[in-house]
Structure 1
Amino acid sequence: MKLVIGSDKSGFTLKEAIKKYLEAQKIEYIEVGTTDAEHGVPFYTTAPQGAKLVQSGEADMGILICGTGMGMSQVANKFKGVRAACVESVYAAKMSRAINDSNVLCMGGWLIAPELGIEMVKAFLSTGHTEGLEEWRQTFLKDARGKFLALEDEIYCK
């Protein structure tokens, strides 16, 4: 698995903690956006960089961090094939994968402590679409995913 990880200045500290975790787990990543605390790259520049890497398949999944996570998710979701979820808990990170098949985790550096952020990343990366859900819900969500992709095709063809 290869990830893209990026932040603006507000998400830099959380991103650095998550990078250390990824390195310890030997998870390969591409870094975009702010790479030092003094020179911030804005969320509206960083999010497209990360989203394009997921969109193209160069990265399997992404982690994008700004002050609240909302700016990153709003911009990343403008790209076809990117399903960015802005979350603030381990449960939401897990369920964004299980229910929504999200492929980009967005978090807020102002809101999430490094330890919590790492737990959220663990949950996000270790959960598959429909994993742990009742059989009827798995069937429903797999069907819903197909309808979502068809809707996305319709939207992006305009």
Structure 2
Amino acid sequence: MGSQNISNVLAAVICARELGMTLEEISKACQKIESWQSGFQLKKGINGLNIIDATYSANPDGVISHLEYLKIWSEKKVIVMPCLIELGRASKEVHKRIGQKIGEVCDLSIITTKDRFEEIQEGAGDKALFIENPKEIFEKLKSFCNPSDLILLESRVPSQLVSLLVE
């Protein structure tokens, strides 16, 4: 899932060709690729929600590309994520950029940590909420979302929330 994986597959195809594989062999191998292998997985959620589980890890480019992917969905879109860590001096600007992309793509964002919430909110406006407690997040999502809406769980969100949302 996601256009960010196209360049990864193309690079693998080029390497496979250099190592002597035929296009037919490469095609068969590509058919075995599953979405869980990218750390970006579509799951069935409660009440007909669509959940994209990207909780394995996060980096600025990955978050932006995941948000970009959400544009293909016509239903309401929500992201739940903590602020990113270990970004050094770039942290403030990165979170502003993420906030701007959230404002462009999402109907709601729930940020689970306070560190750079202000910068995210600066870009996302009133679409950004700070909620730390998994049960409160769950209740907000239940009241905001309808069946078929999409929730992107990005980075290290509380495992309790994931278990409440995913069937």
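Some observations on this one:
- Given 2, 11, 19, 23, 21, 13, 8, 4, 1, 0, 0 for P(r) over Cα pairs in 5 Å bins from 0, in percent, calculated: source structure among 1, 2: 1
- Distance in nm of label points 7 Å out along Cα→Cβ at positions 41 and 137 - structure with the largest value, from 1, 2: 1
- Structure responsible for -15500, with helix-only ellipticity at 222 nm (-39500 (n - 2.57) for each DSSP H run of 4 or more, over all residues; to 500) calculated and labels 1, 2 on offer: 1
- Distance in nm of label points 7 Å out along Cα→Cβ at positions 57 and 81 - highest-scoring structure of 1, 2: 2
- Structure from which 28 was derived, relative contact order in percent (Cα under 8 Å, 6 or more apart), options 1, 2: 2
- Per mean count of other Cβ atoms within 10 Å over residues 89-96, the highest-valued of structures 1, 2: 1
- Among 1, 2, structure where Cα extents along the principal axes in Å, for residues 73-112 alone as derived comes to 36, 18, 12: 2
A short reminder: the numbers here are calculations on the coordinates, not readings from a lab. As the structure is a computational prediction, the values presented were derived from the model and not from experiment. Cβ atoms are built from the backbone, for glycine too; each structure is taken alone.
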